[in-house]
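Structures given as structure tokens follow.
Nothing in this text is a laboratory measurement; each read-out follows from the coordinates by a stated rule. If you're wondering where the values come from, they're calculated on a predicted model, not measured in any experiment. Cβ atoms are built from the backbone, for glycine too; each structure is taken alone.
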Structure I
Amino acid sequence: MTRALALLVTAVLLQPGILPAAAQTQDEAAVLREAYAFITEYALRAPDPSALLSRAIASVQVVAPAASAANSTPVLSGRESEDLEAVASYVAAIVRAVPARQAELVLSAALRGMIAELADPLAAIFLPVTFARYMEELRGEHGGIGAQVDLLAGAIVIGDVTPGGPAAGAGLAAGDVLLEVNARATTGRTPDQVMDLLRGSPGTTVVLTVRRGSATTRHTMTRAAVRENPTRSVMIDTRVGYIRLLEFSEHSARDVAHAVERLRTRGAAVLILDLRQNLGGLVAESVDVASLFLPDGVVAMEERRGGLVPLDVRPADRFPGPVVVLVDRLTASAGEIVAGALQDHGAPLVGTRTFGKVTVQSISIPPLSGGWGIRVTTARYYTRRGRTIDGAGLVPNIMVQMSIDLIQSMRDAQLEEATAQARQRVPVPSGP
């Protein structure tokens, strides 16, 4: 049975046993039936069944008029199961009647016709190849070398290497200094800019110049679709730790927990959590990340078709000290759930107003027959204290305007302010 995976932008691993899209048998009628069932079960606002099916018919007739005319148009009776079967059979017949190169166009028209009835701007239909790539992104996989970088003492340093990835295969390790990417110097670039240079289509090559100790070496490697650790972490000073979370992909909460543990081991009593440019991801991961910093209660509230559902703080090895949160206009969705929960708990936000996305989307897991995918809006959320930020975003406690090109650069004014705020919150050691 197809179930929904809730996101704020999207993500997860395909269930074991699900074949790649190319290996699945195409069953057009089954795809339409499953998409219809998904929409009617999960969409935030219950749709009119007859309207959904009428849209599917009309959309197919627009893209394949000749084949449509050769098949009798179903007359809807109002009996849902009969109407669904009639329309599914009608669409399948038209798909089989058109040239093979047009088959996906006809089926996608029927599916997109149904979601158009929802008036949901974030609903989408994914062709099999597109959905497979989409799922890679939700798992945190990118075309690259499987390494994360950070800025340390003015140099770009490899902070994490994914086991089994191209970087690991080339022998790179955390602590290596990255000097050049394809003969382009990393000096003066931010970690984000260097990651842009490292990423590319799987199968393409990239040449790195790396320094380890006093030795400088060059490495040519082939990019692959590989998961990258979405966190960067470093000690700002002896008591202040810094974590940047780039996305809420699968297992990102685990990565944040590991980063927190490392920083605590190094003496961090206050943390800066950087959510700038974080467009969101999985709801579950955002709840788990927030739970690392909240003692109890709820992280947020979801409004679903059946009413309000609390997203409770989950058991975790909680960081006991103060937290300062960095946000900007591209902190959205899952990022806003975490930032809003921590702000409601008393953590200051530093930066600029956030995006203001309050809807939650769900996707079909496993995929529909043939590897097709569907996404619809299934919920709205409110912050821990019941605030809605739709369109308005979260307002920082301390506003600091800055170009996004300066994030994690030597001129990062937002980070400077967050660091000042964190230092003010370092606990004073108790006397004997």
Structure II
Amino acid sequence: MILRLPNVPARIAAVFLAITLAATLTYLSVRNARAVIAASRSTRLGYETAARLEPQNAENWYFLGRYWQYTLDEPNPPLAIKNYRHALLLNPGSADTWLDLATAYESEGDLQNARNAFLQAKRVYPLSAAVSWRYGNFLLRQDEVPQAFAEIRRAAYADPKRSAEAFSRCWRVDPDINAILDAVLPPDRDGYLDVIRELDTQTQIAPALTVWQRLVSIHPALKLSDVIPFSELLIQKHQMRDARRVWNDALRLSNMPQNIDAASSALWDGGFETGVRGGAFAWVFAAPSGGVQIGVDSRQKHSGNYSLRLTFDGRHNVNFAGVCNNAEVRPETSYHLSAWVRTQGLTTDQGVRLLLNSYSDPNSYSDSHAASSAVTADVKGTQPWTLVESPWTSGKDVRYARVCAVRYTSGKFDSQIHGSAWIDDVALIPDAAGSPRP
């Protein structure tokens, strides 16, 4: 639509009004841009400039308050409080400003005003996990434990990623783990796993096992990789029964097939079928190193779908023990260690074999190094699938064995090993349970 003005004075007035409006908008835009640029410098001068250029913008006063509160060069909590209060006059609905004002009051020992500011933050944003979290921690510092737990519970339920930190904060003031699990933490798989990982880093095994039992009770879907670090720690601490119980719980909750191994074998995944790697009761593949490549092979296998393949490059005299797995065993029990091995053009006098080392409970045995061992004959050259085996009897207090695929260093002049070997159907079976399958 075209506006037609009746006379020249009206047209001049309209043009003047348009120019004035454009100039005003340009001025405001330039001023706003200058304020934004100044604040982006994150300096005292920048924040002060932004607040002077745009005094009605509450955010500028808030950032200036944060500068005075958190700067290491010239902290000034009273000035921070002054700027926060100015920001709140302009925007009383900012939960972040109320929270930082509360922290500033607390740093000055003004606990009543701090409490009031936290409550104002809760009033303007009652569903905020951050508000409940910071208020709950304030209450903990005031030794108001039940009220603190209630606020931290709200934070953890709103954001389960806070579970590990919530547990840690509450456990410092209340050693009753079950009470914290009941009163604070949501029944959340990822939250419980985070708590267990946090306890792992502190080697707090008993509390971690309690949290694990709570996790199992909610029947979550798990991956075995979720529990490898925890089970591995239990093995390192020679708590083999607990390690295997955690592993079996995870197997059940991961829907992993239960009949992948020879009956009664103490080793899990002896056929390399699952693809699970990394420790505990899963195979560990060493990091790539000179002389040998490690992988699984779907073309050559004794049974199932896969076998372990080791390929040697012919340029190294390899001392190899890079594929290993752990097993829980019974003390003073006879076992039969076995595997099927195939080789293709495997040179030198030292081929591929299996080695078992066992370890005693350090609480019952003065030396926690290998208590007894067993080793199979090696296979070299070019051989079809060949059964290698060795008897082994566990000693007193022995509950832990480690089985590795190995190749010993050769002492011969022609020592640089070349060729490939495949290993499948590794088993460690108590003698009374029978022989390995053909």
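Taking mean projected area of the Cα convex hull in nm², for residues 117-188 alone as the criterion, which structure among I, II has the greatest value?
When mean projected area of the Cα convex hull in nm², for residues 117-188 alone is calculated for I, II, structure I comes out on top.
For which of I, II does relative contact order in percent (Cα under 8 Å, 6 or more apart), calculated from the coordinates, equal 10?
Structure II accounts for this read-out.
For which of the structures I, II does the calculation of helix-only ellipticity at 222 nm (-39500 (n - 2.57) for each DSSP H run of 4 or more, over all residues; to 500) return -9500?
So the calculation was done on I.
For distance in nm of label points 7 Å out along Cα→Cβ at positions 341 and 381, the calculated result is 0.7, so let me know which of I, II that is.
Considering all the candidates, the number was obtained from I.
A value of 152 was derived for volume of the Cα convex hull per residue in Å³, for residues 173-404 alone; which structure in I, II was it taken from?
I
Computing FRET efficiency 1/(1 + (r/R0)^6) of positions 109 and 349 (r between Cβ atoms, R0 = 41 Å, to 0.05) gives 0.40 for which of I, II?
Source structure for this number: I.
Could you figure out which one of I, II the value 19, 32, 23, 19, 5, 1 for P(r) over Cα pairs in 20 Å bins from 0, in percent was computed from?
The value was obtained from structure II.
Hey, mean count of other Cβ atoms within 10 Å over residues 101-108 derived from one of I, II reads 17.4; which structure?
I
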